Structure I
Amino acid sequence: MTPDVRADDDALTYSTYLRLDDLLDAQSPRTGEHDELLFVIIHQVYELWFKQILHEAARLQQRLEGGDAAGALLTSRRIAKILKTVVGQLDVLETMTPRQFASFRPELGGSSGFQSEQFRELEAVLGRRDLDPSRDSRTADAMQRRSVFDSLLCYLAAAGHDVPPPALERDPSQQWPAGDEAVLSLLKAVYADERGAAAQLCEALVDVDEGVQEWRYRHVKMVERIIGAQPGTGGSAGAAYLRSTLFRPAFPDLWQVRGV
């Protein structure tokens with residue numbers, strides 16, 4: 001048997017498959033300044049990567065809750081690699097000098113990176129619950145579902161580990177109560193078998209968490225480098241707010257267990 005082939009497959013080209021006409025027409029700088037195009041493209045690429053990370057995070061949770069340790073490990077490693085790429089893009093953005101950014105900054109108006117709905121949704125998927133649910137329905141939905149760490153606990157329970165019942169039965173819309181002694185005891189037991197699938201999964205999630213924290217750090221340094229201590233666009237607090245988000249792990253127990 002041969003697979004079905006759509007009648008228009010022969011007409012499909014690289015350009016039409018990737019919708020390059022739409023993609024390359026999506027940049028609309030508001031000034032004639034040379035560097036604004038770079039600013040637009042970098043941020044559009046960020047949003048594409050955020051879309052992919054959310055896509056992978058959904059697969060990661062599906063695989064964790066389905067008991068697919070090998071698949072979950074591959075997916076979490078892919079997310080970590082994408083985060084490395086996202087961080088690396090800041091090297092390109094940092095080639096822009098403060099004067100070059102200032103040449104078109106007034107035209108950004110009320111727009112700000114703080115308005116990225118996909119990044120807020122990603123934070124919710126990773127477990128943050130203090131976001132404003134009225135700003136975006138996808139973030140609001142994510143805040144009602146299990147977080148990635150909740151999905152990890154589901155995997156551990158199905159794999160025979162002694163997960164405390166309250167940790168499995170809790171309301172996922174509430175902020176994770178980090179530092180629970182029973183959960184830390186569970187994780188300590190998991191890490192006792194460092195070659196086991198469960199321990200490797202935990203370490204892969206630490207890589208993801210570290211990747212997000214690395215992005216936050218590089219982001220704040222980039223902002224400081226380009227605009228210093230000035231307020232951000234759209235009336236945001238700029239670097240001052242970004243600094244307040246540093247060292248806020250998504251999976252605090254996976255870090256805390258190292259000192260138990």
Structure II
Amino acid sequence: MQQLATAWRAMVLDRDSDADVRDLPGIAVRWADCRFVFWNAITLTQEAGVDAATLEKRLGQAADIMRSKRQPGFLWLFEDLLAADAHTALEEAVDRAGLAHAFPGTGMAGDLLPVPDPHHPELVFERVVTDEQLLAYADLNARAYGFPPEDCRDGIAGSALWKEGVYACLALRDGDPVACAATVEAAGRLFVVLVATDPDWQRRGYGEAVTRKALHEGGRAAGLSRATLHATVAGAPVYPRIGFEPNSPMHFYRLKAEREARQ
């Protein structure tokens with residue numbers, strides 16, 4: 001949760017210097033209001049032991065903020081922060097707030113750095129340093145997550161941060177980008193972001209290889225020992241092979257009306 005709040009501050013302000021970046025009681029708002037849905041985020045930030053009454057209040061506040069925005073986004077909820085009564089009340093509290101479950105995730109971390117420079121017989125790795133490479137990175141995420149390419153390009157196209165402060169890497173097969181991963185320093189940790197593999201080239205070890213490359217490059221530059229990430233269901237089996245350990249189930253919620261409009 002702390003890694004999300006720290007890293008997303010930089011990512012969101014990179015898109016819009018006037019973005020909604022606020023730390024409210026128990027809530028962190030990191031909302032660029034851009035077309036790339038992952039840059040529109042809210043998370044509950046109270047430490048472990050959030051009770052049912054507090055959960056109900058925070059979910060309502062988060063939903064109200066989300067309704068005030070032009071672009072859709074997600075509420076990121078870390079399940080291990082909830083007390084037992086809040087666990088029991090979660091589903092009904094989410095419904096009353098007007099939210100709907102979008103997809104699950106898993107928070108992971110590990111003291112795994114440094115990571116050796118990886119080798120894959122079918123891949124060549126490049127660090128993203130040009131606008132053309134940034135667009136290729138965005139388009140890989142669009143194909144992997146099923147987003148319109150324009151939405152993902154709105155997330156990182158033209159970014160100086162992603163070419164300088166983020167260690168973003170492309171994996172190329174026969175000259176074509178097939179996978180990508182990035183790391184960024186956040187509060188003494190190396191945070192892994194936006195890992196994606198082209199659906200036509202999945203289950204070949206490409207995502208793991210390029211994640212290792214991003215960890216190698218970022219870890220070598222930052223001199224850190226610990227790395228963190230938020231894994232999707234598809235990525236969750238990959239990261240333990242690198243040395244990450246699951247530490248909290250996560251849930252992503254969107255406004256209920258947004259989900260129903262898409263059905």
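None of the figures in this text is laboratory data; all of them are computed from the coordinates on show. Please read these numbers as outputs of a predicted model, since none were measured by experiment. Cβ atoms are built from the backbone, for glycine too; each structure is taken alone.
Source structure of the calculated read-out (distance in nm of label points 7 Å out along Cα→Cβ at positions 17 and 185, 5.5) within I, II: I. Among candidates I, II, the computation of FRET efficiency 1/(1 + (r/R0)^6) of positions 105 and 249 (r between Cβ atoms, R0 = 30 Å, to 0.05) that gave 1.00 used structure II.
Which structure, out of I, II, was helix-only ellipticity at 222 nm (-39500 (n - 2.57) for each DSSP H run of 4 or more, over all residues; to 500) calculated from, if the result is -18500? Comparing all candidates, it corresponds to I. Can you spot which of I, II the value 21.2, 65 was calculated from, given it is Rg and Dmax of the Cα atoms in Å? Working through the options, I get structure I. Each of I, II could give distance in nm of label points 7 Å out along Cα→Cβ at positions 57 and 225, but the derived value 2.6 comes from I. Once distance in nm of label points 7 Å out along Cα→Cβ at positions 9 and 121 is evaluated on every structure in I, II, the highest one turns out to be II.
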